[in-house]
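Dropping the structures in below, format is structure tokens.
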Structure I
Amino acid sequence: DAMRAVEIAPETQKHPFAVMLLLGCKAAPIVAYATCELFNENFVHNFVGVVILLAGDFWITKNIGGRLLVGLRYWNEIDEAGESRWRFESRDEDGMKRVDKHESRLFWTTLYVAVLVWVVFFIGTLAAFHLNYALLSGTGLILASSNLYGYYACSKDQQA
């Protein structure tokens, strides 16, 4: 009867509030953009409202969702020479084992889906020659793509 060492996987941490916040903040600018003309025909009001929601989504995704749901964090800083540098952080190995795989999958799915939705909106507005709304959907696309790029690069950096 030789004793065998059994490795016990650490319990994952769940963050239901962060998940709901992420989903709500991803959906809010998309729904607002898709329906804004139904409620208000003033482009300036629509633009400002959607951009505020986009900024909130960007910040929540970057500073709360990524840190809690996938254990990753990134930022960009300007060094003394004026060069822009991306910085990446991830939890240590034990911390990464605590990331819930379902929350992680949901996080990555929302990043990719948001980019796809903003691409569709952007192409649609260009095709319809609604250049004002192309600017707005382009803003959504840039912010969603920036978060996707930051986290993708961060995850690759973490794997290296």
Structure II
Amino acid sequence: YGNASIHIAVADCTGHGVPGAFMSLLGISYLNELVSPQTKSPANVLNTLRKKIIENLKQKGDAKALRDGMDMSYCLLEFNHNLPVEERKYTLTFAGAFNSIYIISDNQSTIKADSVLTFENSSKTLYELKADRQSIGYIRQMVAFTEHKVTLKPKDRIYLFSDGFADQF
């Protein structure tokens, strides 16, 4: 009874105006259908979402269909809310479609996962959990999305954003 879970997603859909809004509506609708308190695998959510987008848009590989889709960071954060905050351990499970996530932690933390890049200064470490280099939508060589699981401390910070943040520089 003390376990809690929070689902977090940041998505960037292709298109502008009506086409972009339509893709956003599809994504939100399917996420609402796919995610429940029992959902424990972000990679499965992205794989199923991609399948539904491809089926709904009838994507078969022509040049226009290749552009329709979305990039996404999807996280599941699990913890025991009955423990005092300073004693909690948080488990973060992440899958990404072109959108990596970033974690800033005290230097005492050691976050270990596949595809992790680290940068350090005197008091903090920045971790990048790498997303898969594929979008949600049809691509020629589709592979299943991968999942990263890390343990976090109460003061760790998680950052999710679309490519617009990096593109401005």
Q. Given structures I, II, which gives the highest value for FRET efficiency 1/(1 + (r/R0)^6) of positions 15 and 103 (r between Cβ atoms, R0 = 30 Å, to 0.05)?
A. I
Q: Kindly point out which one of I, II the value -7500 was derived from, the read-out being helix-only ellipticity at 222 nm (-39500 (n - 2.57) for each DSSP H run of 4 or more, over all residues; to 500).
A: II
Q. One of I, II was used to calculate mean count of other Cβ atoms within 10 Å over residues 79-86, giving 8.0; which?
A. I
(Q) Given a value of 17.1, 54 for Rg and Dmax of the Cα atoms in Å, calculated from one of I, II, which structure does it belong to? (A) II
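Figure out for me which of the structures I, II the number -0.67, -0.71, -0.96 belongs to, where log10 I(q)/I(0) by the Debye sum over Cα atoms at q = 0.17, 0.18, 0.29 Å⁻¹, for residues 47-94 alone was derived from the coordinates.
Working: I: -0.67, -0.71, -0.96; II: -0.63, -0.66, -1.06.
Derived from I, not from the others.
Work out the source of 3.2 here, i.e. which of I, II gives that when distance in nm of label points 7 Å out along Cα→Cβ at positions 39 and 87 is computed.
Numbers: I: 3.8; II: 3.2.
The read-out was computed on structure II.
Computed from the coordinates by the stated procedures, all read-outs in this text should not be read as laboratory data. Remember, predicted model here, so these are calculated numbers, not experimental data. Cβ atoms are built from the backbone, for glycine too; each structure is taken alone.
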